[in-house]
Structure 1
Amino acid sequence: MPTYRLFSHQAMAAMALLIALWLLISHLLSSSRVWGTGMWSLSGAFQPSSKLTVLIWHWPFNKSLPLDGDVCAHYGVVNCWLSTNHSLLSQANVVVFHHQELQNGAVRLPLAHRPLRQPWVWTNLESPSNTQGLSRYRNIFNWVMTYRRDSDIFVPYGKLMPRHGPAPPVPAKNRMAAWVISNYQRTQKRVVVYNQLSKHLQVDVFGRANRKPLCPDCLLPTLAPYRFYLAFENSQHRDYITEKLWRNALGAGVVPVVLGPPRSTYEAFLPADSFVHVDDFSSAQELATFLKSMNASRYQRFFVWRERLAVHLYDDWRERFCNICARYPHLSQNQIYRDLEAWFKS
């Protein structure tokens, strides 16, 4: 083969290789979740010991919980040890940080002492509307633990589980609708919808915003006599469904009227006929008419799911942290969030 033809073939092969590399790099840079990027990317096989240690760098909202005994075994997770001892930083398999304390400056990341290849978990249960300061955390966290279903560690506010034994009776109803709210802002969609709805429907309002706070033990008994509960989220975001649905409504035996993500999202968690969605109605007046015209047999159909399912509330941070161990074997050891803010606000 002439020398110039051999050189031509080699040049074409080199060009093809350069193009392929350029496309791969472009794909990685365009993603907010990048594999093997940054100082703290995890490379190679990370072999944990038989028991995983999850270091809780700080308790969410500064509300500490006891960690005596095999805490995670209580939640069905074996070989998982939770600790808050900072001296274990160099030995921990995973370290978890709650965003609220990072956001308000109460806690700082121990970046200067971070062991190589140690996964760090960012956790947050607030919506993007109530989360600030994420731009400071580029190329730091390997896994995220949130209410979003596409999180590495998915921690919803609640879920339905198979029921064992007979369902408790639905509480007797003699009142129409209730709402509990502490943070009342006129520009919020939930406040706008409430103001429209209350013109056509009697809604009893509790909470600090109405100077009628309910103690923790008073909440469910107070709501149980109502037919409907306004499970209105403070902001509308992907998968953002909070205790307003799980505890205040379903936990109290009340039909939730929901305002949050689309109906399809709620149906991923609940039977389609177990709730009323604001978006199903063209106006607040139409919604009010529907709620007021509900007969007894139609109302009881909202509770058919209770015969086979029960509500499980995720209200203990220890259970959430134990879930890190349960997910650990299934998570990529080469992952880092290049742009955490872009991912969370997507």
Structure 2
Amino acid sequence: MSLVRSAGLQKFRETVEELGGDPVLFARQAGLPTDALDTDDLLISDTALAAVLEIAAVALRCPDLGLRVASAQDLSLLGPLAVAIQHSPSVGDALECTSRYMFVHARDMHIALLDDPEDVAGVKAVRYVFGAGVRPLPQATDMTMLFLHRAVTFLTGGGYGLRSVDLPHEPAAPHRRYADAFGAAVRFGRPDAQLRVPATLLGRPLEGVDANLRGLALAFLSRQAPGPGTVVASRVRAVLAQALGTGPTDLAGVARVLAVHPRTLQRELADEGQSFAEILDGLRRSRARTYLTTTDMPLAQVSHLLGFAEQAVLSRCARRWWGTSPSALRGAARDRRV
């Protein structure tokens, strides 16, 4: 299991409701938090995301559900990565940027630009690479590949000469539905999921590029990369960042989200030189400083947002972190602003 931003479910709720279904029910059946239906930055299990599409497709008797959802999505679901992509100098640069920073959206999802596997001159393959041990499910694969195709279409402002689409599964919907969606031949049961595109596409320049915006987006994206030996710690930190003040922040709760045994999670963190308590404490310290020095929210509310049972705990932590009280820290920040 890996984590992916809930933005991957963009337009799922609307599509299901238009078909007369209950997206909340399907989310619960797939083990997804229902908040994932309406927010972009909740970290969810990629297997649960794929499962909710399959569950809904069967329940609604809608074999092209993944294609329908992708048809309603747009590039914005990639967040800051979308900014860097849109303001790349060329299509090739945009694809390279996507390949390098896709982990910000989905940790174990990769887009690779390769030579054509069939050695056709003048053709390249844009391949969707699944994480190790992942069994791709049809609806999620259909959704991802059509989103990728539509993203390239958007960047180029129209048709870009798509040669064919390869999908690793058998067709979930009639062949004609796939051909209409992609506007090209679609081949099933192939070794990889990929778009076969003209090599000349890579050099096509993009219009309306703002180099300053791209630089800012790339600077942000580069800071998101986990350092060597901190993969598990990064995942724990990401889950806690979403749960702090709204969900469970204990080891067992985070382990459930990551689908591992608590002792296994402890051991993997120790192997990286980290501990769960230190990660949680560091996140709370950072959030507390932000709340206390940039807002006027009551201390009781700050305590709640940090996941503390009572305000007194915040006071004790502030003494340990900064050697002063929360009120004194807030007052000092206010004085500096004045």
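Here, each number is a calculation from the coordinates, and none is a lab measurement. Everything quoted here is computed from the prediction, not taken from an experiment. Cβ atoms are built from the backbone, for glycine too; each structure is taken alone.
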| note | From the coordinates of one of 1, 2, helix-only ellipticity at 222 nm (-39500 (n - 2.57) for each DSSP H run of 4 or more, over all residues; to 500) came out at -15500; that one is structure 2
| remark: Comparing relative contact order in percent (Cα under 8 Å, 6 or more apart) across structures 1, 2, the largest value goes to 1
| field | At a computed 0.30 (FRET efficiency 1/(1 + (r/R0)^6) of positions 190 and 262 (r between Cβ atoms, R0 = 35 Å, to 0.05)), which of 1, 2 | value | 2
| task | For Cα Rg over 2.2 N^0.38 Å, find whichever of 1, 2 sits highest and give me its label. | result | 1
| message | When mean count of other Cβ atoms within 10 Å over residues 174-181 is compared over structures 1, 2, which one is greatest? | response | 1
